[in-house]
Every structure is written in C-alpha cells, then in structure tokens.
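None of the figures in this text is laboratory data; all of them are computed from the coordinates on show. Values in this document were obtained by computation on a predicted structure and should not be read as measured data.
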Structure I
Amino acid sequence: MKKDTHAISLGFDNKSYPAGTHMCLIYNDEVERCKIISKFMAGGLKTGEKVAYFVDEISPMDVYAWLEKMDVILPEKNMDEAFTAAEAQKTYCPDGTFIPERMLATLREFYDQSMAQGYSHCRVSGEMGWALKNLPGSDRLMEYESLVNVVVTTHPVTAVCQYDANRFDGAAILKCLEVHPYMIVHGQVVHNPYYITPEEFLKTLPQA
C-alpha cells in the first residue's frame, strides 16, 4: 500500500499537508493548546474525516463539552462514529502495560476501519501525560513515536501528539523532537530540524 499524498487542511493554519503528517505540539500555554487542537478536530470533521481524541487530563465526556465551547460542531453522541473521545491510558495501555507494537496495530486498524466506513481520511490527537505515570513499558514511548513514522507511510493517519512542557523534562522534550518530523509552533506547522529517521533513531536505543 502506498502512502496517500492527498493534501488536507489541518484546520489551524492556511496551508495544506499530506494525509499522514505526524506532528508534535509541545506547549506551556493551555489557551493556545485548546485553540489549536479544537481547530484540528474541527478541520477533520468538516472534510469528512474520522476523528479520535485520547484525553489524559479530563474525562472523555468533558472533551465534548470543551469542544462545543470552542464552537466545534460535533456529531450527535451515539449517532455517528465520526468523532470519538477515549481515555489515553486505556487506549495506549489497555491492560496497564504499554506495548508499542499493539498501539501501532491499533493505528493501522483505525485507518483501515475509517476507509472501510467511507471516511475521506482520519486523524487523531493524544495527550501524552499518561506516559509520566510509570506504567510498565512507558519507557518505550519514543520507540513507539519513531515507529509511527513508518506506519503512516502505509496507513496515513494524521496525528498531533501533545506534550506539556511543564510536565515533561528537557531530556524527554528533546527525544520527542527527534521522533516527530513536524512540530507546531505558534499555530504553524514547521519542519523539525531535530528529527531523526526511524532507521537512525532506533539504532540509538539500548539493545535488549
């Protein structure tokens, strides 16, 4: 399967990007974060994409209220699967353990289901604070993030991974930059000069 190079709107700027763009949002301004992410969600819904949100700080039901407050038009609850909100920890660690290969399979399945259901494309955004809870396997997060770049070449899920700079330390933020080819800066997507390809990044990891 070849990567879908169809250009899509991310919703928060005036440019188009290939489906499957993998970005990080490193933030310390909650107002700016909410503005960017709500527009990212709205942008997908407006163009017929399937959209999923993985929440860490509040409940999934609170996400609906938050997005509605931000004037995002959401499908009727339980009437349409176009938008779903789920707990990040239960999504990434369904049995209390983080296994990168399992979550990568979840992304592939999400893409395949979206296409089978007739959506134009699909996008996700996840709050990554769950990785700070010392869950087994959470030390493999950056390995997973690097491998996402491989998955989206065949299953182009457009993704924004959210990292709170007030919670993640400097070393973690640097690693985050190494595994995302794009980053969002002041509401604009820019090429990340710190990015390392999966082939090179995986060589830097301790060997089992």
Structure II
Amino acid sequence: MTEIGLLALQGDFAEHAAAFQRLGASTREVRKASELDGVDALVIPGGESTTICRLMAAFDLLEPLRRFAADRPIWGTCAGMIVLARRASDLDLPAVEVMDIGVRRNAFGRQLDSFEAAVDIPALGSEPFHAVFIRAPVVDEVGPGVDVLARLPDGRAVAVQQGKLLATAFHPELTDDDRVHRHFLAMARPEAQQGVK
C-alpha cells in the first residue's frame, strides 16, 4: 500500500489525510526527519508559509526535505507551493526551494478576498475542477522544466508540475473532487518514479 507522508507542523494536513485514506492510501504525520523514512511521497499542506518555514527550521527539517525531494514526490498546496518554490515574494525565511518557480504570496489579497473558481486541468480530464483559493499564491515565473497544469482565465498559473514535484495554489483537499489526489498517488507509485527527475 502506498504511504503518503503529511508534513504536520501546521495547516490542513488532516484534510489531506482524509482524502488519501478515502482512496485507499495510508498516511503518516511527519514532524521530524526520521518520520520521512519509508514514506513513498510527501504533502506540504496549506497553512501559513512563514510559520511552516520557521517550524521546519526549528525541527531541522530543511535539509532532510531537500534530500527527500531529490528522489521522491512532494506536493505542495497553497502555502506548500510557496515552501517548494525557488523564489517567493515577501518571504525572508529559508524554505525547501526545490521547484523552479517564482511565486507571489497572497496574490489575490487577504482572507476576505478568498474565492472559488472552475479551473481547467486538462491532465485530469475535460471536466473543470472546482478550486478553492484561500489567501492563495500565484505562479509568476516558470523554469524550463516546469509544466503548467492549470491557469485561471486571466492566464495566471495556479497548478504546476516539475518531474516528481507538484504544486497547486488552491486546496483540492477542501472539495469532494479527488482527481488531484489520485494524480499524486499515481506519481507516488514506484513504477511512476523510474527515470523521472
């Protein structure tokens, strides 16, 4: 059975756990480096990016997470996208910084400016995805090895993949649509990782 680690320092990791468990995957909360051993993939959930970065440093997780990202899949949602990005606006703390994207934090405004939108994600099928954006970032710079999976109607990128790394500006775990979780589970299977950099 595929085991998904959930970085459980802060944020909505429990909602991700419930989604993966509905799909038959086991999950493990990760708060220290030794808990990464044996998990097939990791989710960095939505939450507050500066808090997550501070706690990662306090728990000596930055280097272990960078090593993990070298050979196993990681998915960052909302704040998790910020933590994975090589460049993030207004973030003066070290992050994992393994995905070749630049992101703008709180790109849509404050909590009151949160919104929901139908987003086309062709890799997941023809039906639009009901995406929930909460103080969401937006991708404003994409490196050559990064595929944009979804854009808003105005063209701003909100879901990207770079090999084994996946990032969404929205929160699939807050909906009943499990397609992004299924996509990540497929990425986490050993056969999917052969030859993927």
Structure III
Amino acid sequence: MESRFDSKKNLVYKARCRGSLCVLKWFRREEAADREFALLDRAHGLGLRVPRPLDLWPGRAILMEFIPGENLCDLINEEPSLQIGLRLAEWYAGFHKAFPSDDGVLLKGDSILRNFVWRGGSPWGVDFEESRPGKPAEDIGEIICSILTTDPMFTWEKLSLSRLLIDHYQRLAPLEGVEDALAWALRETARRRREPSLLARACLVEKMGLEGLAEDPS
C-alpha cells in the first residue's frame, strides 16, 4: 500500500500491482463490491471514462485502475472554466444513455466534484457505490449543487458554468426537472452541513430558477 484515500464510507488505498498503480477499495456493505465491479466492467467496456476494474473479492473488495489527474473539485475552485461544464455534460449524457432503466436511467449517484478526476481535458468518474435508477435531473442537480457550494460559493463564474452544463446536456439528451432537483440537493446540503443560508438559496431556485441564485438571499 502506498497511501490511503480520504473516504468516510470505505477503506480505499492506492497500491502498486505488477508495477502499476491501482486502487484497492474495501467495502463496508457486502453487496456493494459486486455491484460496483459489475457497473465498472460494463461502463469501461462501453468506452466510458471510468476506472478499469481489475479484480473482485466477492462481497469484500475490488481492485481497479488508478486514474492520475487533478481532482475536479480543486480544479473548479481554482479555475471554473466553461470547458469543464461542457465536458461534464457530455460525461453525464453518455453515462445516462448507456444505462437506460424502467425508471429513467441509471444514475451515477453521489454526484459531487470530488468523485471526478480531470485527465487529458476530460472528467473521469469514480465511486459508483451509490448508483441507482432515477431521473437524469437528479445527477445534474446534485453536481451543480456541488459546483455552487464549494468555496468560493455561488460566484458568477460558477453560475455561468452551471447554466452551460444544463444547456449542453439538454442538447445531448432529454432533461426535465433539474431546478427542482437542484433545490432538493441544496436543502440536503443545508441539512448535512447545518448551514441554514443554503435553504434560502433553495427557495430562490424554486421561485426563480437557476438565475435566482444571482440574487442576494439576505
């Protein structure tokens, strides 16, 4: 083992396997390892930008490719370029189209910036343990909430990036209810962080849409 990644849910390590860097993920929930390995195997086979799964210990752990690059949370907080919004929209549209379900699509789940690595001008998704069926707007609302609520919060640049992400996704695939999903994600973030000011932001989204976030909620 070379180092341990910060993870509240599981034990995740950077390791070296046959001379190459890889990631070893030990799961606290038994069924989660098998489900994530199967999802990664199918997604990688379809050419989606996800780690290549290497080995499975059923019910316990998976070994996967290590994706080098910059964590997308750090990158956006330093320089929220519009290109990131375009590439994220394309990543989500491609993932959702690849996994249709009776309830809509298979969601990535836990759609936060820290679950993406920026490599070679594109985002690579990691951590699919919370993946589940749902509507595309749930993933999009959650990732926009993550963009807007990391420091610095609710900047003009991040609002512009978020609007571009929505508009570009809608050119690629159907998207309905994203502002409701964003308001829900803001409320959940307010509850988790115990940050009441985010509740006011959620109300603005419900009343005025994404553009309402340009207003001062105080």
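Structure data summary
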| read-out | value |
| --- | --- |
| Of the structures I, II, III, the one that 19 was derived from, the read-out being relative contact order in percent (Cα under 8 Å, 6 or more apart) | II |
| Answer label among I, II, III for the case where helix-only ellipticity at 222 nm (-39500 (n - 2.57) for each DSSP H run of 4 or more, over all residues; to 500), calculated from the coordinates, equals -14500 | III |
